[in-house]
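In structure tokens below, several structures.
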Structure I
Amino acid sequence: MIWWYGSQLDRIETDTSKIISTLVTIKGGIYKMSAELDALTAQVEQNAAVEATAVALIKQLADELATAVANNDGPALQALSVKLQASASALAAAETAASPGANTANT
């Protein structure tokens with residue numbers, strides 16, 4: 001009868017070891033997922049900042065264009081064209097910097 005309890009205890013010990021091993025694996029996955037979520041959150045915040053900057057810039061350029069057109073101001077329109085080209089280049093650079101692949105190159 002004692003041998004029966006011994007085999008039962010061995011089975012319980014084996015099952016407990018399997019459960020602990022599974023929990024350790026799950027815990028490692030949670031830590032990895034947490035780090036990935038942090039990185040994703042940072043990327044979303046960076047993208048939102050770039051988008052907000054772009055929206056503000058577009059609104060400013062639209063206002064300046066409307067003023068130049070209303071005043072029939074050729075030199076102001078030319079200056080606005082140059083400014084728009086520079087802004088487009090800056091926006092493209094910001095978009096590239098905010099892309100997911102850009103940050104992995106720095107790590």
Structure II
Amino acid sequence: MYTRTFSQQPVSYSAYGYDCMNILLDAIRQVILRNGGSDPAAFRTAVAQQVGKGDWTGTIGETRFNAQGDTSNRAFAIYRATGGNWVGIETVSPKTGSAAG
């Protein structure tokens with residue numbers, strides 16, 4: 001669908017951007033439906049809280065957030081620029097229980 005719509009292949013992080021946009025738009029929609037947008041000062045906090053209320057299924061699979069709104073999806077991809085293109089090298093996930101540096 002993406003290629004048909006935009007006449008080009010999606011780039012490496014297109015799916016992540018697409019899922020982030022949809023998670024945020026859904027949270028904004030839920031907040032507006034709850035309070036009609038009547039409290040702009042509390043809007044940002046309410047959106048962050050809404051994002052953390054559920055698991056989200058999108059193009060990259062499941063995305064989860066903790067109570068602080070940080071994602072619990074910890075894997076990331078390493079790419080190398082080769083011949084003017086980004087080449088995927090590996091996907092890395094931190095070991096469970098390891099301390100952050």
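Computed from the coordinates by the stated procedures, all read-outs in this text should not be read as laboratory data. Computed from a predicted model, the values in this text were never measured in an experiment. Cβ atoms are built from the backbone, for glycine too; each structure is taken alone.
Annotations for the structure displayed:
- Computing percent of Cα pairs over 19 Å apart across structures I, II gives 59 for structure II.
- For relative contact order in percent (Cα under 8 Å, 6 or more apart) computed as 15, the structure of I, II it came from: II
- Answer label among I, II for the case where FRET efficiency 1/(1 + (r/R0)^6) of positions 19 and 43 (r between Cβ atoms, R0 = 30 Å, to 0.05), calculated from the coordinates, equals 0.25: I
- Structure responsible for -12000, with helix-only ellipticity at 222 nm (-39500 (n - 2.57) for each DSSP H run of 4 or more, over all residues; to 500) calculated and labels I, II on offer: II
- Parent structure of the calculated result 2.2, given that distance in nm of label points 7 Å out along Cα→Cβ at positions 51 and 91 is the read-out and I, II the choices: II
- Entry that produces 15.1 once mean count of other Cβ atoms within 10 Å over residues 27-34 is calculated, selected from I, II: II
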